[in-house]
Structure 1
Amino acid sequence: MAGAKVLVVEDDRDIAKILRYNLEKEGHQPLLAADGDAAVALFRREKPRLVLLDLMLPKVDGLEICRLIRQDDKQVPILMLTAKSTEVDKIVGLEMGADDYVTKPFSVREVMTRVKALLRRAAAGTAPLAGAMTAGALELDAERYELRLNKKPVALTGKEFELLKILWSARGKVLSREDVLERVWGIDRAADIDTRTVDQHVARIRAKLGAEKKRLRTVKSVGYCFSVE
């Protein structure tokens, strides 16, 4: 998808230059920031359609920038660029709201492929629900990005909301942990990410659903489903 504003948050000038060149080559409009303060200000001013975010930055690190961006926009795709490759680092980045990650040193072709995929997903949306959906005392409004319990707002992170929305829209169909990872995080390589990150998100959602938590069911050795009945 051409013509997208892409915020590149990278303090290494050589890497930033390479990313800018390749983004422009694909028809995109790169916006460069070398530190966290500049990145957040540029994001709020320019409203980019995608963020390429280095994890290790001066002043404010990438995880904190990710959190700040998610406060402003729960849906803009964030691709994290990280020199850290352990499982814990990957999971933390995803739980903070990143949609995908690439470990340095990376292939520019791989980054551009991920950029294209994330922009395509963002344009298509992820299983949108029409209007507000109700189940017992719960009401999920996909257009307003809100969940209410007994008419009161429930605070969910972006990934928690997307996970619940995906399960809700399946209407009782059981989704595997790998399927949830693919649909919510855009990960098609489940071996790279421990599926426990799905379990952790489900546990946090259940803790916020009160008496309605029984609707979010675990199907042993398979995955999860949401009962709307």
Structure 2
Amino acid sequence: MNDPFHPADIRALVFDVFGTVVDWRGGVIRDGAALSAAKGIAVDWPAFADAWRAGYQPAMQRARAGEIAWTNIDGLHRNILDELLPRFGLEALTEDERDHLNRVWHRLDPWPDVLAGLRRLKSRFTISTLSNGNVSLLVDMAKHGRLPWDCVLSAELFQHYKPDPEVYLGAARLLGVRPAQLLMVAAHPSDLEAAARAGLPTAYVPRPLEFGLGSELRDPPGDRHFDLVAIDFGELALLLGA
């Protein structure tokens, strides 16, 4: 059982990225539409984005089970992409076009509340990513979106994917804090549950638009407990006194 939560104990915050900080679906649809315009091809890009994301967890599980070698998220995304191209009539894409499309995950835009909220939080706490995305991806994304991270932490550094405890505990170790001093922020309750099992306090920031307007949460909170719940990063900063 975790220690009682006291906001004054928090020294650093780590953030899930895909869906919590950035709009991955909108980014894939945006770049896909540009590709369609350039190539003169019709593709259901919302369906493509959803199918690409749906392959993410199964691909990580195959690596965990030893069915494939551990690889970073760029590599997993490319494997999933190559499987999807025939399904969506994109077999004719050149290698350069495939590589550019695969790197869309490096060019995702933050949700509207993110930049102002992160700046407020940064004024009081160390803020860092804690994502399954690889380091180069997260650095490119930060530069693209002007995300003001103090540090970029990736599951790649620990050769484990979330929700393995090594990722959460490794982040605390590298940031020089106890797990109880490191707040995990995510839009996905399953991520927060795993962080809590590792001894981290948790903050839930739902993103109802992650899968598009009118969609339902794919990972609903149910009756799960979080130490903080905020509508966006601005409210999270307010709750933490930043």
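So here's what we get for this one:
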| read-out | value |
| --- | --- |
| Distance in nm of label points 7 Å out along Cα→Cβ at positions 15 and 183 derived as 3.3 - corresponding label from 1, 2 | 1 |
| Relative contact order in percent (Cα under 8 Å, 6 or more apart) - structure with the largest value, from 1, 2 | 2 |
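FYI, it's all coordinate maths here, none of it is from the lab. Since this is a predicted model, take the numbers as computed values, not measurements. Cβ atoms are built from the backbone, for glycine too; each structure is taken alone.
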